[in-house]
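In the part that follows, the structures are each spelled out as structure tokens.
Bear in mind that the values in this text are calculations on the coordinates, not laboratory data. Predicted model, so just to flag it, every value in this text is computed and none were measured. Cβ atoms are built from the backbone, for glycine too; each structure is taken alone.
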Structure 1
Amino acid sequence: MGVTEGMLLPALDEDSAPFWEACGRGELRGQRCDGCGRLRFPPRPLCPWCRTFEHTWVLLSGRGTIWSFVIPHPPLLPAYGAQAPYNVIVVTIDEDPTIRLVGNLVPAAGAPLNALDPHTIEIGERVEVVFEPVEGDGDGSPPIALPRWIRLRDEPRAPG
């Protein structure tokens, strides 16, 4: 399983499955309410603003800004102990800065979580999504891909 061996994987349900299926195709998608047009994350059946059930899954740019980060010491989850120290970042997406996704900053797609010095991370850095394929656990469920983030070198740091 490579760099994803032993990782805790998300549980797919009716609301989140389209998000994870899109990640498996290398796409970052979000729910857009058909009533008020707002994006929402995490995926859920009811819009918290206008209370409609209708929504459309839309393609997002996959770009955002580091809003916050932590370096877990010691690792809070034993499955990640061998990869410490590593980072966990919170990214605001360009389409709606109130939407925040949690992931890891890596130097390149396919790199291990601990391949980047976590002390070099800065709030306000510009990032874009990459996807780390994860093999299924043998239960017949389809493989998924975890969103990870890499630095955008060609864009200035977000004001902040």
Structure 2
Amino acid sequence: MEMPKPGEPHRQLQKLVGSWSGEERLHPSPWDPSGGTAVGRVENRAALDGFVVVQDYEQERNGKIGFRGHGVFRWDAARQRHVFHWFDSMGMPPNEYVGQFQGDVLTLSYQGPQGHSRAVFDMSEPGRYLFRMDFSPDGSKWQTFMEGKYSKRA
């Protein structure tokens, strides 16, 4: 039996692969009433023969790492959607974001006990990507929680 091979949906995720760093802007929110700026560092690597991309993330504010996350991007053939499994240092259960690419922009959404959230990865500029995290208590009125601009490190 021949082993399966990654297809186009898997190759789309490869745009994320690399070492990235950049400035982040956190908007005032229930989780961070004052907002502020931070430095984000992201390590994305291909794993499992190209079927997934594994992400390790850390956020530095005021010279200290205050938040870490770990994610796994994959293609779910049954749902015909990209899926992002997210774990972080907040101690909450893992989140499962689901969505798809439109061109070079991957938009993923999650609904859970804390409300709705949306993660947008815009990879339309080579060597850079923009990230935005939005949240909504009810899924209708959205507010931006965080924006990041990352450059690929050598």
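Data for the structure
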{"item": "Rg and Dmax of the Cα atoms in Å from the coordinates reads 15.6, 57; which among 1, 2", "result": "2"}
{"item": "Which entry (1, 2) yields the derived value 1.1 for distance in nm of label points 7 Å out along Cα→Cβ at positions 69 and 85", "result": "1"}
{"item": "At a computed 0.15 (FRET efficiency 1/(1 + (r/R0)^6) of positions 61 and 77 (r between Cβ atoms, R0 = 30 Å, to 0.05)), which of 1, 2", "result": "2"}
{"item": "Among 1, 2, structure where distance in nm of label points 7 Å out along Cα→Cβ at positions 13 and 125 as derived comes to 3.3", "result": "1"}
